[in-house]
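Bear in mind that the values in this text are calculations on the coordinates, not laboratory data. Here the structure is a predicted model, which means the values were calculated and not measured. Cβ atoms are built from the backbone, for glycine too; each structure is taken alone.
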Structure P
Amino acid sequence: MKLDLLAIAPHPDDVELTCGGTMIRMAQAGYKTGIVDLTRGEMGTRGSPETRLKEAAHAGKIMGVKVRRNLGLPDAHLAVTDEMKRTVAEVIREFEPHTVILPYWEGRHPDHYTAARLGYEACFVAGLKNYPISGDAYRPFKIIYAAAYADVRPTFAVDITDQYTKRRQAILAYASQFRPPRAARDRKSKVALPLDELEARMSDTARHYGRMIGVTYAEGFVVREAMRADDVVRMPVRSM
């Protein structure tokens, strides 16, 4: 199946938290959307891999994606190796996405910034005719980076005000992560676990990006190249 938009993220729930509203909006607009989770999140403190796969499938249905696939790469051990690059590049050739969303290339979690480079290089080598993987050579037209986890000013933002409630439903589909039993929340740990406030924090981030473009909620993205504007009279965001 050819996709218009493919989001690639290291763990189940990362897409929902960083660009879930955009995925929903594009699906509602009639585009074919899909998600590739690189790992099963098996190193996470909460929820088994099997539980998280079920939650991811449910969240995907809420977002209206046409396909969701988990590549089963090792959580907390993502690396830009030839083997992992081939695994992701084969998916790019299979789905031929026009646009790919990747995590921002800097961040707190090593899997996130590694996924950004791994995804980018996989998109590139997928276009090499003689690269040793199955399928015809293909390279996406556009790569955009989700800015939500990063302390960076977005290049542009997508209004998700109308999609916010459904995005929150998709996030909270991960009950093992964001609605765990009290015993799981109260269990003492020597490592700070930000999950209990993460959903609220991402809502605050959506409000922040929304204020940037004069709407209630938005998701921010970064691109490396210049953005094109053909009409500088009817631009949508007020300057003052």
Structure Q
Amino acid sequence: MDKLIFLDTEATGNEPAKDRLVQVSYKTEKGGVGTAYFKPPVPISVKAMSVTHITNKMLDDKPAFEDSEMKKELAELLKNGVMVAHNALFDIAMLKAEGLEVPRFIDTLRVARHLDGENKIPEYNLQFLRYYLDLEIDGGAHDAEEDVRVLEAVFQRLYKKLPDIEELIKISSRPTLFKNFIFGKYKGKPVAEVLQTDRRYMEWLLNTMLSAGQDTDEDWIFTLKHYLKV
């Protein structure tokens, strides 16, 4: 098996174009663990603080990520391994903003969606999957270190269903095509059926997602464009 690096980041917000890292946690298959906080060059948003409980005051005496030992460690690990993350495109964007490249990755979000071909799972966020899959994991606080423990457990469950690292990498590199709606007034309905009965709704939804910017789900944009043929 390729060298896997289970990784999660916390940032000042959710817009990679302007936000920066405040915490990084990773775990390697051989048991190597790294967790550290960093003082970002921009302040943490109130929204981010409400989710992570990491405040600007907590980071006053922390080093910048730019010159940290962790950046050097990650540069070497990512060059020779496969990063595993949930909603990996966000973490990749945050790492890239800090000067790190991620050549190979597995996105457990896209893999979970791919394996759930009929979209039976109501939600795909990491903590929902934790309880939906009945995974036993110690701890409960929302931070990068806790999320890495959950991430590894979710990955191991998915890997049992599809034990092929190269295929998981391929799935992670392309958008997911949904068959059914998993939200909204047509929740549970086939997308192809809604296209025939309420095309305007799908066109409105696509335009709404396109105008939402960074908060948009790329997999749903891909799905809607596919069915609408735009």
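If P(r) over Cα pairs in 10 Å bins from 0, in percent is calculated from each of P, Q, which structure is the one that comes out at 8, 31, 38, 18, 5, 0? Only one of P, Q returns 8, 31, 38, 18, 5, 0 for P(r) over Cα pairs in 10 Å bins from 0, in percent, namely P. Taking 14.5 as the value of mean count of other Cβ atoms within 10 Å over residues 96-103 derived from one of the structures shown (P, Q), identify that structure. The read-out comes from structure Q. Which structure, out of P, Q, was relative contact order in percent (Cα under 8 Å, 6 or more apart) derived from, given a value of 18? Considering all the candidates, the number was obtained from Q.
Matching task: 22.1 is the computed value of mean count of other Cβ atoms within 10 Å over residues 80-87. Pick the structure from P, Q. Of the structures listed, the value fits Q.
The value 4, 18, 24, 22, 16, 10, 5, 1 for P(r) over Cα pairs in 5 Å bins from 0, in percent, for residues 56-111 alone was derived from one model only; which of P, Q is it?
Q
Once FRET efficiency 1/(1 + (r/R0)^6) of positions 64 and 120 (r between Cβ atoms, R0 = 30 Å, to 0.05) is computed for every structure in P, Q, the highest value turns out to be that of P.
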